[in-house]
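Right after this note come the structures.
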Structure I
Amino acid sequence: MRNIDRWTPSKFVFKGGKLRASRDPQQVSAWSRLGSDITAEYYSNYLPQFCRGRLLDLGCGHVPFFEAYRDLIDEAICIDWPNSLHRNEFLDHECDITKPLPIPDRSIDTIILSDVLEHLPQPEKTWEEMARVLRPAGAVILNVPFFYGLHEQPHDYYRYTEFALRRFATNAGFEVVVLEPMGGVPEIMADLIAKTLRRLKAPGRALGVAAQFLCGKFVKTGFGRKVSEATREQFPTGYFMVAKKL
């Protein structure tokens, strides 16, 4: 990663030893904190198990997970699309990640692909590229949204079920070792309420933020956790996946 000395936390931060969404509204909007907190929890749990060696952060943005994996790896290579308006000083390569990557065969141990797969018009080609650059037993760690609004239009192409994700992985020569639905009905409802009310004036926005806050508290109770877990298989907010190259 270029300019490591200038890197600062962005979307995700450590608070009390736990990774969570930033409370800086410039990094994560107040009505998106709940979903980002869920994502942070999964990465916090699984990165120590599967991150190692040379890591490729693909579609990395401002490298929000760097603090979470920096002590687990030997080197981070950051790739994302070029942006002529706001150049990303941390990128090793600016390129179209739907095309062949500027990475040698079998040179990578870990790939992170966070909230990226839904933006790729031909995801099979990216799976082929990930299989090419990974060493045997190398891991892809990714998450995708499912019940989630359109974003980054017009480059928002797909929502994937667990069956589609498993098919992508197995067809590209990977073994799925983790595939978990994230969130559930309470989290979906809170997200919909928050993002509907944000279109209103200040009172509506405040109510939307409160809905996410209360949902976060609810799903930490015994009953709320049961409701979330009982509904997430049929109504997930998204999926978290780890697949190893065979």
Structure II
Amino acid sequence: MVESPRLPAIVTTSWDDGHRLDIRLAEMLMDNGLAGTFYVAPESVEIASEDRLTRAATTLIADQFEIGAHTMTHPRLTRLKESGARGEIVGSRSYLEDVIGQPVTSFCYPGGEYRSEHVRLVQEAGFTYARTVRRFALNPGSDPLRSPTTVHAYSHLVDTLPSFTYSRFDPMLAWDAYRHWDRLAMLLFDRFLEVGGIFHLWGHSWEIERNNQWTALQRVFKHIAVRPSVRYVVNGDIPYLKCGTS
């Protein structure tokens, strides 16, 4: 039996919403030599105005990382009329391009909620990449406007099966991975090193702060960084890289 060739190994990260703590995240990424995309919703109704990323901070992050659009106010697109969804999508790109003085070509669906018409609106707005919240993928998929991820920097109660699968059904290791997202992330990364593809870590700086997960995040950063066989890219580079399809 002929084994399938190993895919190229690519690591990317992304961070949602545009919270002021994104500055801390950006510093950690730089310290570890990691690339990342920050999806900013500049007028998010879910973040207090004083906690939103300022224009100056957004520009500062854009000097080292990619800025992506995340709508203007962070609504669930599926709850809006098409005209409202279009305004949120187009408006966020226009606003952010004015702030950073660079093209904004990556988009993230708020809450991971979208329908086919929203994918069309994203494409019509000029985006070439859009990220979902689907997890446990190591391939980018065939549609760059419906791109999946690998792991969320958060422990989910529904992750029993993945925890067992990636721990190779070791009960103690599986229980540890189920209780600690960082352990699961490192197991997924170790699998990624075997098969290649895209390892995509994502999260929210405010969520990491709320759950006191900065130390766990640093452990994951140290584990995935500085691998000579791995290429580190921002989300917007993914459509131009050949990593196979799922």
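Values in this text are rule-based calculations from the coordinates and carry no lab data. Note that the structure is predicted; figures quoted are calculated from it, not measured. Cβ atoms are built from the backbone, for glycine too; each structure is taken alone.
Of note:
- Top of I, II by mean count of other Cβ atoms within 10 Å over residues 54-61, largest first: I
- Relative contact order in percent (Cα under 8 Å, 6 or more apart) from the coordinates reads 19; which among I, II: I
- Per FRET efficiency 1/(1 + (r/R0)^6) of positions 166 and 214 (r between Cβ atoms, R0 = 25 Å, to 0.05), the highest-valued of structures I, II: II
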